Structure P
Amino acid sequence: MTAPASLTSPASPASPTAPTVPTRTSLPAIDPGAVLEVRVAPGLEAHHLDVPEPGADLRVRLAGARPRDLPQRLAEAAAGRRQAPGMWWVLEGVAGLDVRWRTAIDAQRQPGQPLATARVVVAGWAVPGPPGAWPVYSVRPLGFRSFVHASGRPAPPDQPARLAPSALSPAVLRRATSMLAPWHESLEAAWSDYLALGGVSAGSAAPSVAPEDLHDAVFRRAEWSLTQTRQLLAALADGLGEPTNHRALADHLGTSPQTVGRRLEELAAAGVTLPVPREQGLAPLPAAQAQVRFTDPAYLPVPDAVDALTDRQLARRGGQQLAMALLRGIEAEQDHRPAGPGALLHHRTATRRRIDLVGPELGDTAIMLLDTDRSWRRAAQTLRASPWRGVVATRRVLQVADREVLAVPTCLLAYLVDT
C-alpha cells in the first residue's frame, strides 16, 4: 500500500531539471611519496577532487596525452611554481590507465624527479587487467539521496540515516519506510526525474554523454568503429537487466564473441557499465554471461522527452539505478574502494526464475526488480522459496508486515541505501 494522501508531500514539477550540484569529492590524506589512484568515469572529468590541503596542489591535465608526454606536462605545470616536499600533484584525465602509464608515473617518482617526494593523485579510468599496486578511490555519479537534497524538493531531514546494504533486515526496513512515508510522493517524483537525468548530468549543462564521446574515451585505441559503438550501446540498452548473449551481439555487430567480450570489459573498466554476474555460492559462476547494467542514465540513449520512456523502460532504469545505489552504499562502507566484480550478483532458481540482486555484501537479503507491480506477489513467492529473506522492489506498492519478504517502492529503497 502507498502512504495515505494526508501524509504525502506536494508532488514536484513534471519537467525534470538537473540540479546544480557542487560536483566535488574530498580525497583522503596520503603520505609524501605515495600515490592514490582515483577512478573517474567518462562524463565526470569536470568533477573536482579536493585535496586535504587546498592551495598546495598542482593540477596537470593529461586528457589526450600519452605516457611519454608526462615529463613535459609535469615541467609545464611546475613552471614558475615553488615546490615543496609533500606537495600534492593531481594528474587529471588519464584515459586508460595501464602498465605503461604506471611505469611512466613511477619513473617520475624516482630520486631527483619532480614527483619524488610528492603526494600524487592519478585521476581517470583504468584498462581491464590486474590492478596496480596503488590504493584506489572510486568516484561515482551523484547518488539519489544527494540528488534529492540538491534539487530543492521537499525531502526527509537527516533521519532516517543512510542504511548499509548489509543491514536491510525486515525490522530495519519497517522502521525506515515508516519514517519516509510522508515524503513518498515527493521521492517518487524525484526518482522519475533521476531516472531521466541521472547523476552524471548533475551540475552539468549536458543531459547525457554522447556516444561519440564514449567511443573516443573508451575505444579509440581499438579497431572498432563509431557505428559499432552506437549499435553496442543501443543493444545493451534494449536488453537492460538481461544476461548478455555474446554470440548474438557479435552477429548483430559483425564481429566475434571474443571481441564483444573485450568491449564489454572495457566499458566496465571505464565505469560506464556494471556487470552483474550469475551467482554460485555467493561468487560469480565461471563462464556464465553477466547482466550488463549502465552505471548512470547519462550513458543510455536519450529519449525525446521523459514522457517518451515507456513504463517498462522506466522500471528497468529503476532496477539499474537501484543496483548502483547499492554499489555506492557498499563502496561508502569500505572507504570508497571500488567494489569487486562479485559485489552484486544475480541468482537463477531451479525453476529458472531470476532473483536480480544478491551478494556477499547484502547479507541474507535478496532483491527482485519488477517491470510492473502486478507481479509482486509472485515475486514474493519466489523469494520465500529461496535461501534468502527478500525485498521486492516495486514501483508503488509498500507492504512491510511480513517477517521474511517485504514489498518496498524502489525510490524509497534507493533513498535509504544511496549516498
Structure Q
Amino acid sequence: MLMAARWEEAVQIAEQALTHCLSRAGQLNARMLHLEALAMQILPASGMEAARLYLGGIRRPLRIFLAAQYPEAERPYEISFLSGRAHLFEGEMREAQGQFELALSQCKGQLHFGMLKTLIRDAEKMLVETTRQSAQRSLGEQDFPKALERITQAMRQLQGPEALLHDLAEIYLAGVSANRQINAPAPMLPDFLVSADWNANLQQVLLQTEDLLRARHLIALANTHCPATAARGQKLLKQLDGLEDTLASASALDRSTELSQAGRFDEALAALELPNLNADAPGLPVLRQRAFLLLKLGRFEEADHMAGAIATSGEASDRQFAERFQSLKIKLQLQTVQQHLKRQDPGAALRLISVLQPESREDRLETGYCKAYTHLLEGCQLVGKGVRREEILSEFQNRRTR
C-alpha cells in the first residue's frame, strides 16, 4: 500500500498488524511501520517523488526534502521519525538518534513513545541491521565498492564495530573472487578508523597489498574479535581455501598445457605437482590433465589408476572424459606397439598387444594388423637364429590354445 501511495489503507493495515504481531520484535516493527505510514500520509504533494524513491530504497532525496520543508522547531513528530529512518538507512547513526530524540520530545501518545525510546537506545543495533540489508543488496548487484563503503561507513560510527567485521570480510572476499574470474583488480577497501582497541590491527590489514592475504587476515581479525560469529568466519576461510586452490590449479594447468603443446610431456606432468594445496587432492581438471599426460608418456597403468579415481567422482562430465581417455589410450598404445616393432622387439609388442581393448572397428583392424606383423617379425627372427619351421609353427599353435 505504501508503494502504491495508498496512505490511508496503509495506515489501516499497519493498525491491524499492531493487534496481530504480539512478539517484542513484531510490535516494534509494526509500530515503526504504522508511524512511517502516518508520516507519508501528511507529506505534501511536492514530496511524493522523494517518498517513492525512499520506499524504493533511495533514501537521500527524502531526507533532503524533509530538512528543507520542515524546520525542526515546527516539525511533526511523525516527520522527525521519518527523517531519522532516512538517516539510519543512509548509515548516519548520530543524526538518526537526534531525529528520534526530537520525535520523542514531540510525541504525545503512548503508542509510539516506547518504540521511539527503543530506537534511541538501540540505534547502534538498528544501524547494524540496516547496514547489512543495504550491503547485501549491493552485493547481490555485484557492486562491491558500494557495499564496502556502506559497511566501513557504519563501522566508523559504531561503539562495537566488530559486529560488522565478518560482513566486511565476506563482501571483500566475494569481490576478490568475482574480480579474479575476469582478471580484474580486487575491490578497494576504503581507509577508515574504528573506535576499538584492535584498530591498529585493522590498519595493518588495510596496508596489506596482496588481496588473498588481506582477505585471510581480515577473516582472522573478525574471528578473534567477534567470536560469537566465528562459525561464519570458518565458512569464509573454507571459501578462501577453495579460491586459492582453484587459482593455483588454473595457473598450473595453463603452464602444463603450454609445455604439453611443445611436446615436453615430462615437464608438463611435473607442472601439475601442487604440494601447497589446502585440499587433500587437486580438482578434476588437474587429474584429467595428469591422466592424459601419463598416457602420452606411455605410463598406461598409472594413467588407468588416475582415470579410475576420476570415474568415481560423480561429475556429469565423467562419461565424456572416459570416452576421450579410452580413445586416446588405444591410439597411444598402438603407437607404442609400432615403436617396439620398429626397434625389432616383438616380445615387448606382444606384451602390450595382449592387454589392448580396442572398441572401434578401425582400432580392432589396426590391432589385428599389428599382431600379425609382430608374429611375422618374431618368426623371421627365430628363423634367423636357426630354429626349424616346424618348431616355430608348433610354438605359435601352443600360444593360440593357451
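For this structure, a couple of remarks:
- Structures P, Q, by FRET efficiency 1/(1 + (r/R0)^6) of positions 30 and 286 (r between Cβ atoms, R0 = 35 Å, to 0.05): label with the highest value: P
- Source structure (of P, Q) for distance in nm of label points 7 Å out along Cα→Cβ at positions 126 and 334, computed value 7.8: Q
- Highest-scoring label, criterion being relative contact order in percent (Cα under 8 Å, 6 or more apart), among P, Q: P
- With distance in nm of label points 7 Å out along Cα→Cβ at positions 134 and 310 computed over the structures P, Q, the top value is the one for Q, the highest of the group.
- Parent structure of the calculated result 76, 22, 16, given that semi-axes √(5λ) of the Cα gyration tensor in Å is the read-out and P, Q the choices: Q
- Identity of the structure behind -9500 (criterion: helix-only ellipticity at 222 nm (-39500 (n - 2.57) for each DSSP H run of 4 or more, over all residues; to 500), calculated), options P, Q: P
Quick note: the coordinates plus some simple rules give every number you see, no bench work behind them. Since this is a predicted model, take the numbers as computed values, not measurements. Cβ atoms are built from the backbone, for glycine too; each structure is taken alone.
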